[in-house]
Structure P
Amino acid sequence: MTKRMKALAATVVADKAYPLNEAISLVKTNAKAKFDETIEISMNLGIDPRHADQMVRGVVGLPNGTGKTVRVGVFARGPKADEARAAGADVVGADDLAALVQEGKIDFDRCIATPDMMALVGRLGKVLGPRGLMPNPKLGTVTMDVKGAVTAAKAGQVEFRAEKAGIIHAGIGKASFGQEELLANARAFVDAIQKSRPTGAKGTFVKKVAVSSTMGVGVSVDVSSLQG
């Protein structure tokens, strides 16, 4: 561990679970890198994502955004393509965009498609899937409401999905955000996860929670403080 990390670790009491508000304040105070660090939240859930009835996946709009510029790609034709461009999409196309993706030229962080484009987009599954970019109607990224989907993505909508170990995480803002902004974003994310509890989940759903910054140490959160 570097001297910097040792100094940061010394500010956190080992084995202590902090109230959410205090944990965010501590992480925010320790975010002293030369760039605006991302504040992240990680949740260890009592699920086994290998079973279909225990998967946790969805999207949530953070009230104060993420502080990150999201590049949006849209597969659409005709009026819907025009609608996407007008809404602020960064890349819009059909066969031409599919060709770029096949070449590995993926200049977007969120991918949206109209239903009629899924036959084309489906052939890109091996490229988009591993990157978590495959459009999905359950996530609102396969839709005729192109304008709404693009606007939501640009405004700070966060997609979440449980990993194999049952851990789910996301960025909830930047260190430059105010304390209350980060707290509101964290509560919105936690609320979305709890509302997404699958029918197959038994026992304790939220087992452990921690917050951290890009270059900082993790701070354990008292699960009972999540509801505020």
Structure Q
Amino acid sequence: MNAQTVIVADDHPLFRSALVLALRGLLPDATLHEVDAFDALQRTVESGIDADLVLLDLHMPGARGFSSLLYLRNEHPALPVVIVSGHEEPAIMQRAFDFGASGYIPKSSGLPTLALALRAVLDGEIWQPPQLKEAPAQALEHRELAQRIASLSPQQFRVFMMLAEGRLNKQIAYDIDVTEATVKAHVTAILRKLGLVRRTQAALLAQRLLQAENAALEVPAAEGLPVGEDDDA
């Protein structure tokens, strides 16, 4: 493995230091950047550095659920992201891959596993832990919905996340500096991509996405949902 630039994103100082120490042994010529919060991660990837890899813990200040992974996949689709997490549930691992992760390394893994995963991902491959390969297949409809969420454009994803906060079109338009007509177009595109018919469904789905890594992605049927103030998209 040649000289690389790696971002290590983890808010736990001891684990982050241990991971950096391991990386210096495995990638002695690498340039390493450490961040401990989502806003620091954003600043680092947007600073212009030519990063080759992000090692990402899902739990950091400013990030909920898979929001940090989805941000990276939407804003920097060419940048490989490997989740390094204490969660070892196969459903959570699969969700990470459905959202575009290039690898998933349980924090209980040893140095040989870290080396295998790094080598595979830096060579352009997808690395899955043995726990996931041996697990039963996840429900196809859940995986397809996760993949549709991952297909949203960066601007559509921003709007989608703002729907979770209950923002109206005029508020979203002000925050992202576009017209209300543009926001309506984004909402319409989001509903179409996600196979939904109501804005309220999209808001509920976005809320569930932020609740926890293993929150169910099922969305209630449109019938019976309250009509929001801006539910005409």
Structure R
Amino acid sequence: MCSNYESVHDKALLKKHFGVSLPSEGARRDVWPGYLSTVIRRHENADLGDEAEPKREALLGSFGLIPHWAKDNKIARQTYNARTETVAEKPSFRDAWKRAQHCIIPVQSFFEPDWRSGKAQPTRIALVNDDPMGVAGLWAVWRSPEGETVHSFTMLTINADDHTLMRNFHKSRDEKRMIVILPPARYNDWLQANASESGDFLQAWPADELKTATPQDSLSQTALLF
């Protein structure tokens, strides 16, 4: 499960890697459930055939999918991750899954707790080449009681019990999960895939292409400078 991540906040990097612009205001860099940050979806005019129209657009959305029937936005605290094994049936996600409301969440790194020492050790996980990650997700639109239109999103997760890196996180009795990281060459494919094609993208990212760091690692590196 991923409840905390670092969003891509560099405007030039977001444009270069994802082909979109950072939302004008309100996008958080350190993101937790219920926070607003950047989410990318297929542009609503992408199918009009106008070459001048971008294929993707970046929006400000809540981390934690808010289904159209929700009475308030508090549900986002429980819907930030969607299990791919049950996403088609869960009331919170099934409409977005059926309609293939696919999105990409631009992530620089994400954080998971390592419990192998007996205490939770926050661990930062990133790509070994420090490139941004495009995480597969679903988006939705919710109308608040005050009439405000709110976009929201969730990250898709898969089982990671056998993943040589991700199996190290969370408590030993807990099932191991990992977010779905998309190959950049398949970003557009994911955004335009229909529901029946969604499963083709739900693959584990290779462990040897990920790296980890802890707060102690950062302190050790700083100490070497003095």
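Please state which of the structures P, Q, R yields -9000 when helix-only ellipticity at 222 nm (-39500 (n - 2.57) for each DSSP H run of 4 or more, over all residues; to 500) is computed from it. Label of the source structure: P. For FRET efficiency 1/(1 + (r/R0)^6) of positions 68 and 116 (r between Cβ atoms, R0 = 25 Å, to 0.05), which structure out of P, Q, R has the highest calculated value? Result for FRET efficiency 1/(1 + (r/R0)^6) of positions 68 and 116 (r between Cβ atoms, R0 = 25 Å, to 0.05) over P, Q, R: largest is Q. Tell me which structure, out of P, Q, R, gives 16 once relative contact order in percent (Cα under 8 Å, 6 or more apart) is calculated. Derived from Q, not from the others.
Every number here is computed from the coordinates shown, using simple stated rules; none is lab data. The structure presented is a predicted model; accordingly, all values stated were derived computationally and were not measured. Cβ atoms are built from the backbone, for glycine too; each structure is taken alone.
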